Structure P
């Protein structure tokens, strides 16, 4: 079979340069990789928060963590704090890593549910080291030793998306990727197969290829405009369709977590970096004007704004045929799920991982595309349910958006998950779902969905012994957290710099 010799990526930004860096590393010099992008076309560039799956990508491309954190002004992320979501005045934390430790054949959360039925009142959060560290602005990396409580940690990063793209470009070009400046003006296709054969830029460059990756963002110039892959609109479940984004001055210690605060027509993000804080208001334009959203965001910043607010328009949903013929869409061109759980960069690397695993010959066997689309579709469907859970399970908010989401019809798959957890304490998750038990536990319990029972297997536990073990774990976490480094000190140690001094010592 004829092998792929030439691969063309349309679009740069985070998606384009992640794809270029990963494919160049995976394929070596066996495939010529060209990337077409225009400096005149802005990138979305607000995807500054990640989840722990990013470590797979970093290992794939051989990224040095200290160099990466230094170059992208990154900070560490132990999870997401949700403010006012369950009800006004309430906070909860979605931690990375695990709750508790392995106590044997009974899952830890079933041990906790059993203890609750036996009269214990210790909240789930007390069994999470990541939650304890985040609450005290501390950070530590996980270790492999299961005897250490540090083995229960997980972490990701916040970083400057524009610096990240530039960093990846340097790595990709060192691996042989060739960048071409210019806008796409025409697409050539084979009249018999319908395959794309070449792209031409406004500067006259003709980029011929055997396989094309569409990283052109929301415009979806190849997968959408050229090939007509349909878009599945999920805005009836995820009604936010706009965001206002603005950076502000860093005025406090760098918190090791993202914050999401519920607002009347959506929610506001806060993402702390070494040199600034990223902010945005994700909202539903049917319930709020752009001017009102901008005013709300600017009134709720920690520090002085460092740029003019930017408006981003989007529709939640995706293309179930993100691989069509010899076009593979990665990033925003394949679809978009709002950044509530920081999944955008994960979905880029998920597409990259699937493309590497299913990398085709020149004929692009349709079976590979079907497998890619099926796997990617399962990713999107599962993440969609997890996001809808946040919007649906709220109380006490009278604004029209929240009245709508509280009473909207849910996907059957989410209804089943909620009902099973309420009735039995079981988490009905597929083996390949992105968000695992700890994530669902955090959000279900954080937003007031409480299990009324536990699994019968937990009845094999001696109640007194079970409660004693749980108390020991909570006490260990409480003792360990204050002994670990401050977050800013951990960053400074990694990159070899003195820790920055905040203008305000307290965490906002």
Structure Q
């Protein structure tokens, strides 16, 4: 049976309150899911119009199913495996501005429209100087947004009550500040009116966000297993983990507009999202980056295997709970609760997260995700965080490229790989360590100036190389005492 509203008894069409740029897996498993909860639990009555932001997309397929699709969520909650499925019903229509530009503009004239949400990938929030207001449509997402807002401003004669709440979900820091800045650049470049600029600044609000949910997407390898659970044909099935977190910068007015506080979803509307971003980068991403070289050298292949193995699991937990969490400026209970959820996610039996797939650009990731924890720990404790220091040594050893006659999945730019291979031609562990730590282009600092760090990393490297990952850490740890 084809998936349609008529066949599933979903004939009620909601008013369009949300205009969404992007129709990919993440938004459909995150934003549509969140607004469906608002509709179900607080009667929010919000329909979503989806705009295809690039030439090639899935709007045609989405419209062919009347905006309907099935979301499967799988994961671990409080130590227990959870599997759920839900038919998502709040997409009213999909619009392809490349095929029907007038239909795209008409969305700006929707009386009920209140919110614009986007996820056009990290590259989507970009200024393209060649974009013009008479293009149908302009190429970039910010230019399309500017054209749409101009249409709304013009149609409603500058009515200050017709401004929109703009909530981008692209994975860049200060995503909404960046988007707003680019929109204002287009207003200047295109010589648009000061009254429009004033309307945008005074009537529209822009909100930085942090989104967090792993969305593997369409389960191609297991599609028969998923289809067996349905009594209709769904070509847009999307799978996601159970974990959900949305942090949005905003005030009490935004809390009133988006009453997520009356649902059980973890949506936090806060004055400043940066502590939450730092928490995620240091704990979730930091744990990933800490474990990858260390765990691959040990012989693990997946994240799940890494956190469950009797040696590597406790090592990673100690790094997070004993060395990363003490460097963060939030309540420890809240940090530990978040870390508990992270380890539940790492143990998710439904997601096979290969360590090799997250080994890309490990040096630059270590600089952002792990190095700040090392430096802050030293500053606060006046001692070295032994697990993170040992992980640093594993990172350096990883870039040698081979371990026990096996190729390691080093994945970085060619210059960095070549530099690290050259460094490994040096004749001592202290020389190798010093050469790496002095590379300010890697770390934005000369790390040989950090007291005792160079000597400790070199010692860890020597134990690692001579005794293996497990025994090497034991002997290194004892030597630091």
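No value in this document is a laboratory result; all are computed from the given coordinates. Everything quoted here is computed from the prediction, not taken from an experiment. Cβ atoms are built from the backbone, for glycine too; each structure is taken alone.
Compare relative contact order in percent (Cα under 8 Å, 6 or more apart) across structures P, Q and report the one with the greatest value. Show your work: numbers first, answer last.
On the way: P: 22; Q: 12.
That would be structure P.
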For which of the structures P, Q does the calculation of P(r) over Cα pairs in 10 Å bins from 0, in percent, for residues 146-273 alone return 8, 22, 26, 26, 14, 3, 0? P
Ranking P, Q by mean projected area of the Cα convex hull in nm², for residues 10-129 alone, the structure that comes out highest: P
Can you tell which of P, Q yields 0.7 when distance in nm of label points 7 Å out along Cα→Cβ at positions 282 and 314 is derived from it? P
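Of the structures labelled P, Q, which one yields -10500 when helix-only ellipticity at 222 nm (-39500 (n - 2.57) for each DSSP H run of 4 or more, over all residues; to 500) is computed from its coordinates?
On the way: P: -10500; Q: -13000.
The read-out was computed on structure P.
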